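Got some structures for you, see below.
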Structure P
Amino acid sequence: MKEIPVTLIKANQTLLVTLTLAAIVFQNVWIVAMTFILTSLSLLFGPKANVAFRLAKLLIKKDLSKDETEAAVLQQFNQRIATSLLGIALIILITTGHWIAWIFVGMVTTAATVALLGFCVGCFLYFQFKKLSYRLKTK
């Protein structure tokens, strides 16, 4: 199983919180679009395309091989959720400009903030999904 150092995961979460919070505060569609693109890049091209990972590796001078790790599949699942929510928000903002889009952006901000505090909402959802699919297979 592939693993990702927790330091890189936290860098990604910090970037998500920073960008989505800035988008909400400034009511800026361009920041939402940029965040959507950044999250999409890592989904399309893998961890090497993750801007937060690259920045963290440049700025944090520590041996990440000794860092605590998290399963890459969880990071990818969480990134998919964030990208989906940002994509929905972006579509709504571009097509209608309706305020409901900011709720989707706020969901990403909240989930990433809570993850930084120690509880991974996406991980919880992932394990619930896996548990349900296992139960359905064994019946």
Structure Q
Amino acid sequence: MLCVRDPNRGGIKPWYVGKAERQSFKREYLTVDKLNKYEAALLSVSKGTPLLFFYVRLTEGKRAYSAPSTSRHRDVSYLEKLLISHALQRNKNLINKQETRLLKEMVVPGMMNTEQRKLTDTAVFMKRMMGY
């Protein structure tokens, strides 16, 4: 996950979420495509410190990193979508193109893409119950 720390506001804003399951982190995150995405994110902010966060999949015994595989890992794909969802809540200008269309269009009152208006009592109740 690529984020940029804003020195003026002190916050951290996500700009790109990606996964590496078929090849190593080094091969995935040092491609020309990814470097172009990182550059675009840095050009989108006037100042800031770039940060990369890596979530590492461990083997079942949790003693080693999971090796790259040609078969897809359902947990890795799910985590990528979950992180994209959360990142979009913090930054509508997320660079990701895939996995974002539905998340940008879906409206769940009080939770996702809610218009600036008064929520219904039910939406407020659900928001409180779910803790968001």
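Each reported figure results from applying straightforward, stated rules to the coordinates on display, with no laboratory input. All values derive from a computational prediction rather than experimental measurement. Cβ atoms are built from the backbone, for glycine too; each structure is taken alone.
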- prompt: To which of P, Q does the computed value 4.7 (distance in nm of label points 7 Å out along Cα→Cβ at positions 50 and 122) belong?
  reply: Q
Mean count of other Cβ atoms within 10 Å over residues 10-17 - highest-scoring structure of P, Q: P
query: -11000 is what came out when helix-only ellipticity at 222 nm (-39500 (n - 2.57) for each DSSP H run of 4 or more, over all residues; to 500) was calculated for one structure; which of P, Q is it?
result: Q
- line: If Rg/Rh (Cα atoms, Kirkwood Rh) is calculated for P, Q, the one returning 1.03 is structure Q
task: For structures P, Q, calculate relative contact order in percent (Cα under 8 Å, 6 or more apart) and state which one comes out highest.
output: P
task: Check the numbers for FRET efficiency 1/(1 + (r/R0)^6) of positions 42 and 114 (r between Cβ atoms, R0 = 35 Å, to 0.05) across P, Q and tell me which is largest.
output: P
task: Of the structures P, Q, report the one carrying the highest value of distance in nm of label points 7 Å out along Cα→Cβ at positions 2 and 26.
output: P
- prompt: If you work out FRET efficiency 1/(1 + (r/R0)^6) of positions 58 and 98 (r between Cβ atoms, R0 = 25 Å, to 0.05) for P, Q, which one comes out largest?
  reply: Q
